[in-house]
Structure I
Amino acid sequence: MDQASIRRVQVLEMIKGSEVALSASFIAKALGVSRQVIVGDVALLRAEGYQIIATARGYLSEIAEKNNNYVRKIACQHTPDQTKNELYLLVDHGVHVKDVIIEHEVYGELTGSLGLASRRDVDLFMQRLEKAGMGLLSELTGGIHLHTISCKSQVHFDEVMLVMSQAGFLVNEK
């Protein structure tokens, strides 16, 4: 096995063994290579069929989500100023927010990976948006967007939906 193949096995083991997302920079430093090498390695691993999720925080294996295996999409609508509260509400209730999806009139469905599971994750995401001077995808659709979420069960999902409804974040509540 050549060095690159050995390194890719190490990258895969690091990602699979982590409960939190690992950045390409973190993995690169641990393995003594550049960030770009790791990005290429992960692309090759994904092409080989390994279930690696690329989030704003880094790479995560779907195995790390094993405790939250009930996956659903929810339709939300709110102002940009309410984003942090919406995401806090979800993660505070034990939900993993996998992504955000909008229906763009020109490009069709656009999806942004999030991988948010804690307030810290939300804070880092919001800081990255602010630092980059970027807007939210939902700003392109008047605040309407979907989230793919994972939680423990149908009962857990129903509880989360009730809280989201009470907060006025669901599309059908507008």
Structure II
Amino acid sequence: MSRIGRLPISVPPGVTVNIEESQVKVAGPRGEISQSIAPDIQIKMDEGKLIVERPNDKKEIRALHGLTRALLNNMVTGVTTGWEKNLEIVGVGFRAEKVGEKIVLRVGFSHTVEVTPVPGITLALDGPNRIKVQGINKEIVGQMAAEIRGIRPPDAYKGKGIRYVGERVRIKPGKAGKAVGKGK
């Protein structure tokens, strides 16, 4: 039995789960998410808990068992508390500004870069060097954060660029050893 798949998902009050054949809809205080699931996986609602079951022990079904449970748990978490990714901008003169719903980035290019949020995502700033990506769908929040980071990934020599908060960037030593032996 899958260690993750067999765990029940507790559904908090105020969250409704609608299961129709291969479609699951979860609605809560922050919004509504729907997800299609594999037809072989059964989902049951029992005393305020979602239980994911599988019909047999085939390799594909075992993989779908844990995946389906994780997706449903992410949906329930998204409609209750939401998901958030934090990015920081590192570099002299690098900053972000909020213009309406968009964010304008100045990250060392000859031009500014505008980032428009996809539907269901909100972009917020905590000062000129911190960006918050928030939403109810974990997949879309992560994709939007990755796209923003991809505009200017951290440099390997000075560490300048856009990175996740808490991300460690390995700094290369550079060419300092070449100038030492020049006097001979």
Structure III
Amino acid sequence: MIRRPGGRGFTLIELLVVLMIIGLFLGLVSTIAQPDERAVLRVEAERLAQLLDLAAEESRLTGSSIGWTGDGSGYRFWRVGDEAQWSEIRDSDLLRPRALPQGMTISELRVENLRPQGEMRLEFNPYGPSPAFMVEIAIGAQRYFVAGSPTGDVRAVPVEGAAHAAIALR
């Protein structure tokens, strides 16, 4: 007589159900833990908009020109020094050089609705109106714009609102 131990071990179906539940749980956790590209892009666009607004305001308050350059994967702020030469701002925690998250790029800059020749450079002059500009940042297929108007309004605009941002630049 062959004796079969009762109640010991698991059946194949029980093991498969447990593995399926664990797989669903891991998929859910990884989706929640990793923010989507659109949210990360929105946060970076809003940060850039606030920093550009700060740079324009600081230029007006200090009486010296402040510049912004983008190199695709990051950006820097510059200040005109005593000898009328541009120097990178390193003494400000807010206007320090910044790298964008992996995969995110600054893809385009338009100043007064024109693409600058050479490097992406935006200048804030303390005397006179701010330039109208639009900075495009992207991650994958997602796009966001940071738009500035001559009245000094700087804001992050999703790609759906790009037409409204272009109107604001005029």
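Rule-based calculations on the coordinates, nothing more; no lab input. Note that the structure is predicted; figures quoted are calculated from it, not measured. Cβ atoms are built from the backbone, for glycine too; each structure is taken alone.
For which of I, II, III does relative contact order in percent (Cα under 8 Å, 6 or more apart), calculated from the coordinates, equal 25? Answer by label: I. Suppose mean count of other Cβ atoms within 10 Å over residues 112-119 works out to 9.4; of I, II, III, which structure was it derived from? Source structure: III. Figure out for me which of the structures I, II, III the number -6500 belongs to, where helix-only ellipticity at 222 nm (-39500 (n - 2.57) for each DSSP H run of 4 or more, over all residues; to 500) was derived from the coordinates. Attributed to the structure labelled II.
In this comparison of I, II, III, the computed figure 1.45 for Rg/Rh (Cα atoms, Kirkwood Rh), for residues 8-95 alone is attributed to III.
Computing Cα extents along the principal axes in Å gives 57, 36, 28 for which of I, II, III? The structure behind it is I.
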